Structure I
Amino acid sequence: MIILFYGKDSYRLKEKIDEIVKEYRKKHNSGFNLKFLNAKEINFDDFKSDFLSISMFQEKKLFILNNVFSNVKFKEGLLEKGQSIFDSMNILIIVEDGDISSRDKLFSLLKEKAKVEGFNFLRIDQIKKWVKKKLNKREIEDNALNKLVEFVGNDLWRMSKEIEKLINYSEKTIKEKDVELLVSPVFDNNIFDTIDAIARREKKIAIDLIKHHIESGDAVPYIFSMIAFQFRNILSVKNIKNPEVLGMNPYVLRKSISQAKNFSMEDLKRIYERIVSLDTDIKTGRISPEIALDFLILDV
């Protein structure tokens with residue numbers, strides 16, 4: 001039996017493997033037939049012989065195998081001589097971080113003969129559900145949840161640490177002020193570059209930068225929320241004598257002050273009103289996040 005787990009969301013992928021390993025260990029105490037292997041470091045024929053050999057403990061074997069798609073010879077061996085592995089009662093879990101081409105021959109074969117599960121980055125609404133489940137009955141205000149997801153995005157490794165920090169710090173209910181105090185927003189420079197392109201009215205560059213975000217795995221609702229968040233920052237620092245009192249992350253504050261020079265107050269108010277309107281349309285289902293993001297770039 002073969003199972004393929006793949007995708008860019010390495011946190012949920014590892015969670016799934018840990019869950020399977022935990023259940024396996026409950027049934028098979030010896031531990032001799034549980035192996036974690038790297039296909040880059042082993043020969044296919046040796047692997048096949050080990051996997052199919054009879055266990056002296058009369059146990060099912062569970063092999064966790066990484067990097068199969070990176071080893072051409074190993075892939076060829078599985079394609080040409082792997083039928084007995086597919087037919088075996090032992091369990092082989094192939095783990096591949098990242099996406100796999102739909103034209104890959106091994107991927108096509110696994111979709112036909114194995115169990116295949118992809119772990120793509122969660123959408124914003126899915127991240128919120130995931131956070132609530134991770135909080136384990138601890139209450140969180142809606143504004144605090146929105147802010148947390150806005151600050152952290154789809155990085156569940158970091159999100160799990162931030163949740164632990166908030167649980168330890170907060171009392172009964174996690175509030176927006178707790179998130180603002182304990183969680184720093186993560187930006188990559190492409191968000192700031194996108195805002196700069198918008199300020200220069202270079203719409204093609206802004207759209208290309210957004211495409212880069214999407215290709216890197218960022219969900220469209222997350223991109224929209226981060227652009228909205230940064231315009232709020234710019235609006236906050238515009239025409240204020242002492243922006244430091246706002247308590248922003250120092251790097252974000254410096255970028256916001258610099259970018260505020262590229263917009264008039266009238267332009268910022270107009271843009272932000274448009275963002276609020278589009279955000280409402282997204283939440284009420286009147287428009288998709290993808291179309292909202294296009295409108296935002298084109299309307300500015």
Structure II
Amino acid sequence: MEEVIEYIRYNNLGFLEENRSFKEITTLKVGGKIRLIYYPNSIENFLKFYNFYKKYTWPLLVIGNGSNILASDNEYYGVVVSFKKLSCLFYQINKSFYVFPQCKVSYFAKKIIPLGFCDIEYFAGIPGTIGGLVAMNAGCFGKEIGTYVKEIIALDKTGEIKIFTHDELDFSYRHSFIQDNLIVLVVKMEFPENSDIQKTIQNYQYLQNKRRIAQPINMISAGCAFANPKGYKAWEVIDKLGYRGKVWGGAKVSDKHCNFLVNCGGAKADDFYQLIASIKSDALKKMQIILKNELILINFQ
């Protein structure tokens with residue numbers, strides 16, 4: 001790893017932090033130490049780093065805001081890459097937006113709604129970045145972010161930069177081809193226009209208030225824990241199984257919204273892992289329902 005550190009520093013490829021933890025960089029506030037966090041100072045320099053790093057066998061993880069990650073308590077011996085220190089967030093050409101992966105969707109929404117674009121307000125309450133939302137095809141209030149993606153520029157596993165069209169990204173419920181295959185560099189997006197900007201703002205405010213009422217947004221969490229199984233709402237399944245308010249160590253099923261797991265303080269990653277495993281096991285045994293994780297599990301054996 002010292003060779004990697006020296007390469008980044010010698011070539012001025014960005015910023016480094018050593019021996020921090022997932023507890024410090026994820027919204028769930030749990031997780032073990034990280035050997036190295038790398039913040040590229042440009043996409044070009046990230047590509048230089050990637051081509052150098054790929055000869056090693058250490059793992060590599062690219063994260064956004066850390067808002068849907070559950071990392072284990074074990075030390076992560078690879079490199080975590082965060083684009084959050086890149087200065088350019090998005091730019092507009094005609095009616096298309098070219099969005100960099102580290103751009104928070106809340107920021108993006110507040111910038112383009114006054115320009116006369118709509119539908120982005122449905123996603124504005126998600127505490128994540130565009131790269132992460134597009135990769136998992138995040139959805140809210142009946143909308144999915146993948147609908148608005150025209151193409152992406154991405155890095156594949158071989159280190160080759162390619163352009164992928166909407167159809168090639170294979171968007172479906174909480175899924176896209178991006179997952180496990182690509183590192184997003186730029187997302188081209190287009191949204192409907194609405195000349196009544198005030199109406200879009202009112203809808204934005206309505207949706208934000210609806211989220212405040214229904215979700216534990218003031219508590220430490222990582223968003224929804226499970227995707228909705230076919231024919232059910234995940235929160236309904238969890239509620240019927242009697243898990244509302246259930247505590248496991250420092251982890252708890254939210255009383256407000258059963259599909260949110262919250263950190264009551266001092267939780268360990270294993271508390272959440274065991275609680276998730278228990279819910280999934282009971283859903284299968286008692287209701288014959290397979291619950292799939294919406295959280296991304298990192299560094300578990």
Structure III
Amino acid sequence: MLRIFLSFLMIFLFAVSSYAEDVIVAKVNGTTFTQKDLEAEVDRLIPQMTFHRNVPPEKRKNYYGKALDELINRELQYRDAKAKDIKIEKEKIDAQLEKFKKRFKSEKEYQAALDKEKSTEEQVRARIEKELLAQAAYTRNVTEPAKMSEPALKEYYEKNAAKFKQPESAKLRIISTTDEKKAQDILAKIKQGDDFGELAYGLSEDSYRVKSGDVGYIHKGRMLPEIDAVGFKLKVGEVSDIIKAENNWFIIKVEDKKPEQQMTFEETKAKLQKELEAERANELKKKWLDDLRAKAKIEILLKTE
């Protein structure tokens with residue numbers, strides 16, 4: 001998050017000067033945010049929300065709502081840190097300031113950017129400290145309480161064991177074509193002993209052709225119903241007759257089967273922890289920010305028309 005914020009500082013220092021700083025777009029408990037703050041935040045968000053970094057001016061307004069929320073939330077997080085007397089060590093601020101300065105080619109370029117912005121290094125330090133405080137408040141109120149112990153994870157796993165069953169699956173090769181006669185000819189070649197994979201590579205008409213028809217393991221119920229019904233009746237090594245599904249003709253070969261199996265706690269623990277902690281973090285974040293917003297005086301002054 002700090003890396004993203006340091007990028008934000010770079011954007012801010014080099015922001016287009018036409019964004020008048022005296023145009024206030026929002027106030028949070030007396031702290032003002034200008035159009036320049038907003039545009040810099042939009043520039044920070046765009047790479048996270050779209051593949052297109054160059055967004056036309058008329059479409060930038062689509063990001064204003066999200067950008068305002070981010071500015072307001074960070075301010076509220078910072079104020080919460082101050083209210084709870086959270087402190088940031090000077091060494092951490094110094095380290096981040098040095099990282100920021102290294103983004104410039106030289107000390108001269110860095111000073112020129114500060115002069116252009118009519119800013120000082122102390123003001124940059126203050127911005128970095130503010131961001132560190134906001135992040136520290138987030139860690140205390142969201143990240144840390146969202147963490148789940150191994151016993152809690154195991155309890156969830158045991159209560160929801162059915163969620164961690166892997167259904168029956170089959171490893172298939174497949175040949176498909178839109179021509180019934182072609183499918184019949186291919187099936188005849190297979191019955192004569194021609195290699196299924198080679199025929200799939202040379203004659204199949206789907207994207208699995210390049211893998212000699214290998215689609216890997218497929219869980220029961222995940223294939224087209226017509227193929228699913230046949231695939232799980234065949235024995236390993238058997239080849240189907242021609243199957244018609246969605247205006248195509250298919251031939252499948254079952255190469256392996258796996259029965260339904262219960263995943264162990266150890267197999268699921270890492271993924272489960274990540275999912276549950278993310279879910280808890282979202283809930284905690286929403287409640288925390290909702291509470292902070294309810295107690296704050298927030299004014300949105302942005303004209304959208």
Given 104 as the derived value for volume of the Cα convex hull per residue in Å³, for residues 80-191 alone, which of the supplied structures I, II, III does it correspond to? II
Using the calculated result -18500 for helix-only ellipticity at 222 nm (-39500 (n - 2.57) for each DSSP H run of 4 or more, over all residues; to 500), pick out the matching structure from I, II, III. I
Value 2.8, calculated as distance in nm of label points 7 Å out along Cα→Cβ at positions 144 and 256 from one of I, II, III, is from structure II
From the coordinates of one of I, II, III, distance in nm of label points 7 Å out along Cα→Cβ at positions 48 and 136 came out at 2.2; that one is structure III
Out of I, II, III, which one gives 9.6 for mean projected area of the Cα convex hull in nm², for residues 120-279 alone as computed from the coordinates? I
For volume of the Cα convex hull per residue in Å³, structure among I, II, III ranking highest is III
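Every number here is computed from the coordinates shown, using simple stated rules; none is lab data. Remember, predicted model here, so these are calculated numbers, not experimental data. Cβ atoms are built from the backbone, for glycine too; each structure is taken alone.
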